[in-house]
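None of the figures in this text is laboratory data; all of them are computed from the coordinates on show. Note that the structure is predicted; figures quoted are calculated from it, not measured. Cβ atoms are built from the backbone, for glycine too; each structure is taken alone.
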Structure 1
Amino acid sequence: MDIWDTMYEKAKPQFHPEEVSPFVYAHHVVCAIEAENGEIFTGFCIESCSGVLNLCAERVAALNMYVNSGQTKVKRLIAFRDKAPYGAGSGMPCGACREFFYQLNEENEKMEIMEEFEQRKTVTLKELMPNWWGKDRYAEAKAK
């Protein structure tokens, strides 16, 4: 069993789509992230009738990481619905999540994101966002 199997197995029990209320639907996308120190944190998607209230599984996992450990660097991420990522964009974080990970820590551009589980094909955040707009702000902060 490798780290990807471990992460998959840790997130899998979170997948059990359910209506929380007539307005809120949850657990239909799940995620596991490996923090810089090797700890694994999970999250699940929760959506409401109002899009601004939605939280993706990836951001929930990142928030669990930060709240429970103070860490902001992510080494690996796997997100999925009823089965592991199988290519063709399955398992890819949405644009808001990609942006959040970049803003959380510039080093997250190196994080591996599972694209094809069976073949262990991954992509980095930097590959998904090669010309990220915030690089200048990180450079300015370092220069201070």
Structure 2
Amino acid sequence: MDIAEVAKATGLTAATLRFYEEKGLIQSTGRKGLRRLFSSSVTERLALISLGRSAGFSLDEIAEMFTPEGVNINRALLLAKADELDRKIKELTAMREGLRHAAVCTAPNHFECPKFLRFLRVAGTNRIRQTSKLKSDGIKK
């Protein structure tokens, strides 16, 4: 398959495919004129990359799963990511419920509503925790 066919089959841009190739996530098998050629199995690899990205894995984490022999998935990393997703789901569920309450709250002012104030405290604590984690990971926000 040439790069245009892979792009059409996967919905990824040619620039993304070239970037993934530069990162070592996929490999072209040759060229046809100026166009890169890929084996048809590249679509499976791209599907795995897409799934990993959707689950929150970095491209570097995904790259570690690919070996010359095939795919070697780090099960401990999968479990850690699943736990992280569980925490995020819990946080988002609480946020959704807080927003729903705020939308129908009958208090004259949201700052007079104890439930809304609890929601704000939780949201503020989570934001502080996220900022601290980013700083400890060396990421500026």
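Miscellaneous remarks
- Value 6.1, calculated as distance in nm of label points 7 Å out along Cα→Cβ at positions 18 and 114, assigned to which of 1, 2: 2
- Looking across 1, 2, the calculation of semi-axes √(5λ) of the Cα gyration tensor in Å that yields 24, 19, 14 traces back to 1.
- Test item: helix-only ellipticity at 222 nm (-39500 (n - 2.57) for each DSSP H run of 4 or more, over all residues; to 500) calculated as -9000, pick one of 1, 2: 1
- Look at relative contact order in percent (Cα under 8 Å, 6 or more apart) for each of 1, 2: the largest one is in 1.
- Source structure (of 1, 2) for mean count of other Cβ atoms within 10 Å over residues 98-105, computed value 18.8: 1
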